[in-house]
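Laboratory data are not the source of any read-out in this text; all were calculated from the coordinates shown. Treat the numbers as computed from the prediction; the structure is a model and nothing was measured. Cβ atoms are built from the backbone, for glycine too; each structure is taken alone.
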Structure I
Amino acid sequence: MSTTDPASLSRKQLQEIGEQLANDRKLEILTYAAAHKQLTVSELKRELDLPHSTAHEYCRELHEAGLLDRLQEKPATYAAVDFSIELSLDKIASAVKEESQTLEYVTQRYGAEILEEVVALWDEIESGELTYREAS
């Protein structure tokens, strides 16, 4: 059994896992994955009545969050990751504190202006106004 220790996860990783687990359709995919050794996107499309593009996107996002293993590219094949997450206020606070310390370091080292520029770029990327490639 693989254990994901929140003390070693960043605030962003904790949020990402939470967002993935908050989606009912993604929970269906994880439930299906747990019941089968492996699954393909086409199989999910058929078994869970998902559009192919949605099944593909959800599997990719679950994989990026560490909740599915990608076994092969074509056909896109995944397997469940056995995981356990133990949350406590102390562990969450630790992740938030670590992020705050990183932001303080960046601000001290490079100045608040650069941090503001990075945040502005990130907002544009998240809103879809800008791609990662365009931002770099």
Structure II
Amino acid sequence: MLHGLAVHEIICDDSGSPYDYRFIGINKKFEEQTGLRAEDVIGKTVLEVLPNTEKVWIEKYGRVALTGEPIQFDSYSAHFDKWYRVSSYSPKYGQFAVVSDDITERKKLEEALYIEKEQIEKTLLSVGDGVISTDKNGRITL
């Protein structure tokens, strides 16, 4: 399996606003990505399993479950200390499925590249003279 998959039902308050969701099913890849086991979470709510779940997750998934409009986004989970690429859709009203990929390593590489670029830019801007970068054959590369 390439992607984590979890199916949930949204739980709303009396005014119809989502405040929690219940695990209906998860696959093995989702278990690997999160460390959560199906036998420990199926039938439980996310706030029972992960009491500090960020509201942004519940709000986004609530919109999917209640409107049927799919979404895709990258988001950081503080609980798991991981970045996820998430696609979510509603298989039926009041439910949502989440297809997830752990993109933590990619995000770390992007951050390292950004920092390196910033350092090079600062160095070049701090030099008063013109700077030319060449490869080992003397060809200008910058």
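Please state which of the structures I, II yields 17.7 when Kirkwood radius over Cα pairs in Å is computed from it.
Working: I: 17.1; II: 17.7.
Clearly, the read-out refers to II.
Suppose you compute relative contact order in percent (Cα under 8 Å, 6 or more apart) for every structure in I, II: which one lands on 29? Walk me through the numbers before you get to the answer.
Numbers: I: 29; II: 20.
Only structure I yields this read-out.
Looking at structures I, II, which one was helix-only ellipticity at 222 nm (-39500 (n - 2.57) for each DSSP H run of 4 or more, over all residues; to 500) calculated from, given that it came out as -20000?
Of the options listed, only I reproduces it.
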One of I, II was used to compute mean count of other Cβ atoms within 10 Å over residues 52-59, and the answer was 13.9. Which one was it? II
Taking mean count of other Cβ atoms within 10 Å over residues 12-19 from the coordinates of each of I, II, which one would give 11.1? II
